[in-house]
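**Q** Please find the structures below.
Since every read-out is calculated from the coordinates, none of them should be taken as a lab result. All of these numbers come straight from a predicted model, not from anything done at the bench. Cβ atoms are built from the backbone, for glycine too; each structure is taken alone.
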Structure 1
Amino acid sequence: MHPQPSPPVTQPVTDTVVSISTDKACYKPGEEVVFTINKNLPPSAVVCYMYLDSIITKAPFSKTTWVWQPPPKDFTGYIVEIYNMEGENKKVYGSIAVDVSSDWTHFPRYGFLSEYGLLSKDHMDSVMEALNRYHVNGLQFYDWEYEHHQPLAGTVTSPDSSWKDIANRTNYMSTVQAYIALAHQYNMKAMSYNLAYGALSDAASDDVSPQWYLYTDPNHVTKYTFNLPMPPFKSDIYLLDPSNPGWQNYIAGQTNNMYQVYNFDGYHVDQLGNLNKSLYTYAGNVVNLSTTFLPFLNAMKAASPNKRLVMNAVNQYGQQESISRSPVDFLYTEVWSPNEGYQDLANIIQQNDAWSDDTKRTILAAYMDYDIAKTSGYFNTPGVLLTDAVIFSFGGAHIELGDHMLDNEYFPNSNLQMKPDLQKAITKYYDFLTGYENILRGNGTFNVPPLFNTDGKMPVSNWPPKTGNVSMIGKDMGNRQVIYLINFANASSFDWRDAYGTQNAPVRFQDDAFTFNATKTVRKIWWASPDINSGVAQDIPFQQSENSVSFVLPSLQYWDMIVVEY
């Protein structure tokens, strides 16, 4: 696909009267948080710092810029709310999340960059300010490199100031380095994208040996080739054997050369998925490609022990036997057919949890509105929000935010833009993902919660989604029972991709009565939603009689989180 020009960068929009920002996407324990809002507020305004539903502290609010010292606890999310009391009513001006984590891969929120032309400082600042507001804490620098077998253009001592990437776009050293510096300024990590096993047509002149390639025959007559349209692309991609020590040493050396010029934090390793081909080494041995990724990743870590690793498991190819067992820092799956249902997204995240013994979180590359993205248009807001609700409920995150919103596996494609309602909503969804990370991405056991709608107004069924129903997902966290409600009652389809942008918006439910069967004494019940009240938690009055607990849920639009505390 031809590279697309960038649309204007759209800044996030909050759903209240002020826009709040922080100076970083995440914070190390002990770092102060600097907040800024875009207008003055009445002297009676209050800023409230919360962990889940508990107030840490409140303070009078008087400035448009102020500083907060979070508690020293590591790997913790907070919600910060600004409000005013008008009589008995609480007027919320805005809220924002804060993540205190010493290691970004504990709660990864992965974004991307895809353009490295001669961009203005204002443009790059605008892109990075937006990503910072979404709390994106790691960036995949997609297709920044010169060639797959030689990511650095030029040499360590004399790097090129510009080069043609594989799509014949001119990339600039100044732009890549400026973006890396901005990422680090915001406490984001910068990951260098490259294939595990790619070489271009000129690789022989760069000392890539014929003995390292993959062949379609046992007599090394024909190299396996991944064909690309030319133009715009300058070469097909020839695949090498990731388990070949000669190739490992070569690409590790080329990667380390690149690290000496560009201060990337790690290597985002890509692959092409299950090729459904018989492949052979130069010596004529059959290759099981999915098992080659583990020795490759081990070699990359050994060559650059202080750099991070992540690898794309295309439709889970190689995930169980190789990638999940390797030194990658989290698991990354690019989702394709036949995994097109909401249930498939949940299954992939749960597979990754099981294969990594709950030690590595999941990022899904799941491209929304795929068919309408072939021409210019807009994302369908209901489809995006329902997909994010599912991914976030099962403890994953979604790579979708970058220098535009992602709609295609060729990341520079920017045909689709966010409408104002999606701009507004997605900001609150990422506040929610960040502020409640200890529940959403904390360890627990998914279960079937004993929750029942008693007034008959809300049709509720256990996960997976059912036609005309709200889906219920439970998670037992010991002293907490978490219940997610995702509103599929008006859904036109259970296909998460919403390829043609036809997913319906849900109809809001209000004041629905529920009972919950509790085997322990309930201390409190609270709920929060990115769709209402700026995502701030609210207590729910309840009555408990022996094992039966009753309460009224105030509202459900797309996605609610109910927490029963014992």
Structure 2
Amino acid sequence: MKNMETLRHSTAHVMAAAVDRLFSSVLFDIGPATDNGFYYDFDMTHRLTPDDFAAIEKEMAKIVAADLPFERIETTRDEATSLLAGQSYKLERLADIPEGETISLYRCGDFIDLCRGPHLARSSELGAFKIINVAGSYYRGLETNPMLQRLYGMAAVTQEEIDTELNRLEEAKKRDHRRLGRELDLFSISDDVGAGLVHWHPKGGYVRVAIEDFWRREHFRSGYEMVFTPHVGRAKLWDISGHLGFYRDGMFPSMTFNEEGEEKTAEEYFVKPMNCPFHIQIYKARRYSYRDLPLRWAELGTVYRYEKEGVRHGLLRVRGFTQDDAHIFCTPDQIEGEVRATVVFALRMLRAFGFNDISAYLSTRPEKAVGPAERWEQATRSLEAALQAENIPYEVDEGGGAFYGPKIDLKIRDALNRPWQLSTVQFDFNEPERFDMTYIGEDGKEHRPYMVHRALLGSLERFFGILIEHYGGAFPLWLAPEQVRVLPITDKQLPFANELADKLRSADIRVTVDTHSEKVGAKIRRAQVEKVPVMAVIGGREAEAGAVAVRRREGGDQNVIPVDDFIEMIRKENNTHNA
């Protein structure tokens, strides 16, 4: 079987060659493979639209039929400059190649591209392909650079694989959390308030409360304590933590106040992009002995990051979000047990929300790193041992860790088999040094604690977006914003319907009564469209018998049961994750 990355990358080159044939004055940038296809970035006068896709695909088919070779050309910088004359973006990319490194180009017919490769041997070896989208993209991802046109495509060995992927993309459109969020009245983002700042509507708020209640209870059961910290902090704090030096572009601009005192001085404050410096301040408020450790402190802490326009995306990338955050402070001999317990905890949480296909990435020590090598080795061993003990498939990203510590990233696959990175277990050898954190060891001397940053769900906003798409808005009963809708057939049954709703609320069940004067069939259809898990239909006979006709979201025959049995049935289902 052909190497898919090579096939997709080669298809991107053929698409660029086709665009070069069809349109004039085209400047080319890059055309890499992606997880399920490829894209190529162009700067051209003609504005590409879906109306152009068929013509480009037809020209690509001609190149495939011509059986043209992909010729690798290893050359000098001067000759490459000559071959790429007039291609300003390619010449800038050429200048990025360090002296002494091989400079290679690939020719396919008349099209020449600066590229490391590899490629297929001939254009006829391409499989099936389909152009699917065009979007804007800043050159090198910088807003100050020109906006290019990014043409996306899919590539596979067979047309059947393309059709399967197209069906998946169509299903993804139906599940898009932005569309469902609007249709189901879950959340909104208002331009009047600010881009990337989320409003949770009452229905979305119900889901959030269910998530938070479950999160808190599971944390208490796992030996965590809750902390709460401010939303802003002095510039001095962020300077010590290193955020002003390494992360200032991702922070909101500062606020300056005149502090009152004997001498009025201007004080600079920043809204927090992270919670960790605040948790460290709680640690430093007193002295700890080795007998006090480990400490596990958790916070649903709202943070703010100045995400730029090109990366914001509904709930998945926002400017204000609440982190599922925690920090563990422990001794060296406690670390392996703490890491394993954290991984087990993460798996339990993810599976509780319906994610069972879980894999991991282990990122190890980069060339430039802080902290003693032996600490890195011990930390990495503890991470790897936890993954192996839980039989989690993982890949090792050698040298891919942050400069301040190794980490594990846990990835889930959703109902459409798309990967999402959620849980992170990240060591930090930097901040304990910067903030001079210590504990008194068994020997009576000061020692540095191990510090682990840990998130299980990521942010509540992003996790909610993933949940919406995973379930297509049809949440399981324990998460559903509206768990039961009571449907009286006529107004005569309204008193009984309201009495039932009160009893359900007393059992901590989320319920509404449909008081519209429509026929019951219309009420059922509306409840199904709004993805309410359970409907309780009440007619004259049901009201007289003290019973309800139960109808599920998925449809099917109605089952008439006494009210008390109905309430107990829903209560048990609701308590599946609350026992």
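**Q** To which of 1, 2 does the computed value 10 (relative contact order in percent (Cα under 8 Å, 6 or more apart)) belong?
**A** Values: 1: 13; 2: 10.
Computed on structure 2.
**Q** Which structure, out of 1, 2, was helix-only ellipticity at 222 nm (-39500 (n - 2.57) for each DSSP H run of 4 or more, over all residues; to 500) derived from, given a value of -5500?
**A** On the way: 1: -5500; 2: -11000.
The read-out comes from structure 1.
**Q** Quick check for you: by mean projected area of the Cα convex hull in nm², which of 1, 2 is greatest?
**A** Working: 1: 25.8; 2: 35.4.
Top value of mean projected area of the Cα convex hull in nm² goes to structure 2.
**Q** Right, another one. Which of the displayed structures (1, 2) returns the greatest value of mean count of other Cβ atoms within 10 Å over residues 129-136 on calculation?
**A** Comparing 1, 2 by mean count of other Cβ atoms within 10 Å over residues 129-136, the maximum is at 1.
**Q** Figure out for me which of the structures 1, 2 the number -1.48, -1.51 belongs to, where log10 I(q)/I(0) by the Debye sum over Cα atoms at q = 0.19, 0.20 Å⁻¹, for residues 265-416 alone was derived from the coordinates. Please list the in-between numbers first.
**A** Working: 1: -1.20, -1.28; 2: -1.48, -1.51.
Computing log10 I(q)/I(0) by the Debye sum over Cα atoms at q = 0.19, 0.20 Å⁻¹, for residues 265-416 alone on every structure in 1, 2 gives -1.48, -1.51 only for 2.
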